[in-house]
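Structures are listed in the sections that come next.
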Structure P
Amino acid sequence: MLTGILAGLAAGALWGLVFVAPRMVSGFPAVDFTAGRFLSYGAVSLFLMLAVRKSAWPNARQALAALGMSVLGFTGYYLLLVFAIRDAGTEVPSLIIGTIPVWMMLLGKPAGLRLGALVPGLVLTLLGLGLMTQASHGAGATAGEAVPHLDFWRGVVFAVASMVFWTVFGLVNAAWLKKHPEVSATTWANWLGVATGLGALALWLAAGSDAKVLLARTDWAQAAMLCMATGFGSTWLATILWNIASRRLSASLCGQLIVSETLFALAYSFAWDGRWPTQVQALACLLFAAGILASIRAHR
């Protein structure tokens, strides 16, 4: 259990880097950056599968499973989120996506664990989420003010779909790994990587910028290096660590560990800005951390 918890927290630490990396190349198209990150993930995975002599290759059924889950957890999830932010702004989609740990805890609860045991962690997480949303966007700001009514509700639908995609991925991925112990965490990460790389190529061709436009930017080299860094660390390595956690822990506890991604993302953001969190943000972080500890205690 301890190994799984540490692996889940390490995955959260690596995922958190994705939130500050785009700020290092401010103004670079989000779809292009994400496609580059996922293409790098696919390239690393394919290279390792070709370079390692005894590397396992998937059969048709396994390849289809990897392709489907890569859409749920990577390219499809992010594309829906991009559409949601385009139509509804950032606040409401962020709040909806922030409920993923809650749904993971509720839907992935082990049969022998009472629902009441999860209540403290759920309440602490929801309180932290509410405080962080208020601190980030202000009590008077609403996402619907700047967009037409119909577009706003279409964005809400996209955000809910995005949340459903990743929640299903988290639950199905954990179940698949437990059902197939013969497939190692690294092997499954590589199969997902190749499938995700193919999806990223389709994403870039459908919604990305022209290659000549990207190469004309002065920051293309820096963006490329960040894509490779996040593709290796925040995606390939993080996926291996998450697979380890998913195999060793229940889906409900893994869901709570996702909150660590938010905590690390905030810490990196504060460090990048060179400032301390406000009192409300600090309180939200404490509530997030307390929610994780409460959930770990409930699963012991």
Structure Q
Amino acid sequence: MLTFDQYLTPDTLEEALWLWRDAPEGTRLIAGATDILPWAREGRAGDVHLPALIDVTKIQELSGYTVEGGRVRLGANVVYQDFLTDETLRRLLPCMPFCSIWFADDQIREQATLAGNLVNASPAADGTPAVLVLNGSIELARLEDGVVERRTLPVAEFIQGPGRTLMERGEIVTAVTMDALDGYGGSFEKVGHRRSLVISVACVAAVVKTDASGRNFEDVRLGLGGVGPMAVRLTDIEERLKGQPISSELIREACASAADRVASRSRVAYRRRVVPGFVEAAIEDALAHAGAPYRGEHQREIINV
């Protein structure tokens, strides 16, 4: 059970930062609260009592998104369901709808924020590989002599390990910014211990762009999660494929090295066995959603989520 002395709902970022700066030790900042509630239930953390919760969902500055300079800036309160229902986000962030459909269930997607998923820094977080392939960065705000100051870090640097980030005391995430990839195909592959509400044993995000003929790779971006302390970009495979004619043999050969990225402490042999095939399938599905004529052996019927 989770109990607390105060439940605070600031209306502005500045108000939230003052509350957060002066909050008693143990206060938690929440938006969707989809991580803290399971953590606090019996069997995880047991009974938990906190001095306060600061809920930032009423802050308008943290809502919505803008598109500028080839980047999409998502307010920190943007939830996973938005990647399924907003046509602009579906088009510009092509792997996010497929990541979202795998993310928990309908009710949780309406509450869970992408920013919160990143801050939680779970090795199995679905959002992290997808954000990495979109060259994501995270914007943080803090009070400095009473003035709101901001800084921005690449997500690849922000996440330092399981549950560890470069967020400093008194900071609040204000936005996540990613490349706008209109014209790319995207995909997301995942395997876990059960069929629903799955925590990843391995997950792969992919975005692919072909040349005008649809027969050659122009750009390939791949992110792998759930197989080590942090999600990683598969830059060696990306570079092997870029500019090359699309073929099953090339994809299979390039993806074989993905098994070497497994750095887990459990189910190592299983992960090494499935990861190359998962990366192949992610590339093939992304090609299909990009409209390429290629059809691979791992590719399923195209699913429009």
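Every number in this text was worked out from the coordinates using simple rules, so none of it is lab data. Keep in mind that this is a model prediction, so the values were computed, not measured. Cβ atoms are built from the backbone, for glycine too; each structure is taken alone.
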The highest value of Rg/Rh (Cα atoms, Kirkwood Rh) among the shown structures P, Q is in Q
Taking mean count of other Cβ atoms within 10 Å over residues 260-267 for each of P, Q, the highest value is that of structure P
The value -24000 for helix-only ellipticity at 222 nm (-39500 (n - 2.57) for each DSSP H run of 4 or more, over all residues; to 500), derived from one of P, Q, belongs to structure P
If Cα extents along the principal axes in Å, for residues 164-283 alone is computed to be 48, 44, 24, which of P, Q is the source? P
Hey, percent of Cα pairs over 27 Å apart, for residues 12-187 alone derived from one of P, Q reads 39; which structure? P
Re relative contact order in percent (Cα under 8 Å, 6 or more apart): value 16 computed from one entry in P, Q; matching entry is structure Q
Compute distance in nm of label points 7 Å out along Cα→Cβ at positions 28 and 228 for each of P, Q and report the one that scores greatest. Q
Comparing structures P, Q by FRET efficiency 1/(1 + (r/R0)^6) of positions 100 and 204 (r between Cβ atoms, R0 = 25 Å, to 0.05), which one has the largest value? Q
One of P, Q was used to compute mean count of other Cβ atoms within 10 Å over residues 108-115, and the answer was 22.4. Which one was it? Q
